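Just below sit the structures, each encoded as structure tokens.
What follows draws every value from the coordinates through simple rules; no lab data is involved. From a predicted model like this one, the values you see are computed outputs, not experimental measurements. Cβ atoms are built from the backbone, for glycine too; each structure is taken alone.
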Structure P
Amino acid sequence: MSTLAVWRHRRQLARSRRELDQAIRQAPSPAMRDELLVLRDRNDHMFR
């Protein structure tokens, strides 16, 4: 992967992480928050 492609990939991952964190904070119910937390934890290796 080129340097630019790596940079874009990391930038997209960071954006996705921020959006997921925002969705968790604004979850309309505890059940939805729990589902989003599970999703985040399952995919946490992607954000490292």
Structure Q
Amino acid sequence: MKKFVAILLIVLGIIMIGLSLKIGVYPPGITGIGFFAIAAVFLSKEP
């Protein structure tokens, strides 16, 4: 389940960064970077 959520967050992060580049504003890109950080936490190998 954690892997599914992490993959979903990565996809959403890519979409948000693409949206940020397309419309030329920063907030969606910052949110996309945050999604990558959360996905990294989900994919870490902590018990």
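Source structure of the calculated read-out (helix-only ellipticity at 222 nm (-39500 (n - 2.57) for each DSSP H run of 4 or more, over all residues; to 500), -28500) within P, Q: Q. One of P, Q was used to compute Rg/Rh (Cα atoms, Kirkwood Rh), and the result was 1.08. Which label is that? Matching structure: Q.
Have a look at P, Q and say which one yields 15.9 for mean count of other Cβ atoms within 10 Å over residues 8-15, as calculated. Only structure Q yields this read-out.
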